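Some structures to go through are shown next.
We did not get these values from a lab; they are worked out from the coordinates using the rules stated. Source: prediction; values computed, not measured. Cβ atoms are built from the backbone, for glycine too; each structure is taken alone.
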Structure 1
Amino acid sequence: MIDPLTAFAAVKGGIAAGKQIHSMSKEIVGFFDSVDNAKKAHEKKKSSIFASANEEAMDTWMRKQQAIDAEGQLRELIVNSRGFSAYQDLLKLRREVLRERKEAERQARLEEQERNEMILALAGMFAALGGFVSLVWWIGGKMGKW
């Protein structure tokens, strides 16, 4: 996982080199992913046998603050080079991508749940069929002894 400052440096370098923002989608997506990961890591409760809780909290808090600062610098860079509307377009696109990812994750969970239900239903049918066959075999054995 790339850290937000490294990802921001790649974006900043591309813009400084005169690249168009739309041609840097990979770098920008990487930047926003690293920012989101830094924020999530801070929110997640971690336990480590090698670091105290205070050290872990401070480390994740510093990464989160670096991510927030890098976001502010990206905003400044885009607003100064492309205008405020370009930055608003970028944020709109980011929200759409996040919404699509959440929907894809939700759909994947539903499909997994349906697959698990199908497996349980098939297992139940085979168990019932096995029970029926055993019952018929047992009855046939009893009738043969009469």
Structure 2
Amino acid sequence: MATNVIDIQLVHHPIAARIEPFANLPIGSGGGECVFLGRTRQETNLDLGTLIRLDYEAYESMATATLRALAESAAGRFDCLAIRVHHALGEVPPGEVSVLVQVVCAHRDEAFKACRFLIDELKANVPIWKREQWELGSSWAAGQVVKA
């Protein structure tokens, strides 16, 4: 089966936590749909206090191209009918959604595998960086701490 839809977006706000159906899919073609929502956790750092928000930055044109390439790879590898990957840029406070990965395949096993592949590859290879803003300072996701 060919992929009918690949929807890649970088948006400058938290992602809406509602799941939208894919348009233009033949009725009954997708037996498995898997959705992953990545939310900002409420955390406390012993040195920096409570997490206020995450700030995401990206090399946008490269991030979009890399996400599209990953989606095309997943589509071929897992026989996906539709793929949606949306990622927030800018501020994302606790409880809000930073990333949405949604996959439709003919069967559930492929949908689960494709969804995991996409989120894991996104985290490892897409030029999007996460800065944690705490009460008393900030740190990059890699752990470098910058005191306020």
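Which of the displayed structures (1, 2) returns the greatest value of distance in nm of label points 7 Å out along Cα→Cβ at positions 15 and 111 on calculation? Intermediate results must be reported in sequence, preceding the final value.
Working: 1: 3.6; 2: 1.6.
That would be structure 1.
Which structure, out of 1, 2, was distance in nm of label points 7 Å out along Cα→Cβ at positions 7 and 119 calculated from, if the result is 1.8? Write down the numbers at each step before the final one.
Working: 1: 3.3; 2: 1.8.
Label of the source structure: 2.
Given 59 as the derived value for percent of Cα pairs over 18 Å apart, for residues 87-134 alone, which of the supplied structures 1, 2 does it correspond to? Matching structure: 1.
When helix-only ellipticity at 222 nm (-39500 (n - 2.57) for each DSSP H run of 4 or more, over all residues; to 500) is computed across structures 1, 2, the figure -8500 traces back to 2.
Tell me which of 1, 2 gives 3.4 when you compute distance in nm of label points 7 Å out along Cα→Cβ at positions 63 and 79. If you can, show how the numbers build up before the last one.
Numbers: 1: 2.8; 2: 3.4.
Matching structure: 2.
Name the one structure among 1, 2 that Rg and Dmax of the Cα atoms in Å, for residues 55-126 alone of 21.4, 67 was derived from. Going through each structure in turn, the value belongs to 1. In terms of relative contact order in percent (Cα under 8 Å, 6 or more apart), the structure with the greatest value among 1, 2 is 2.
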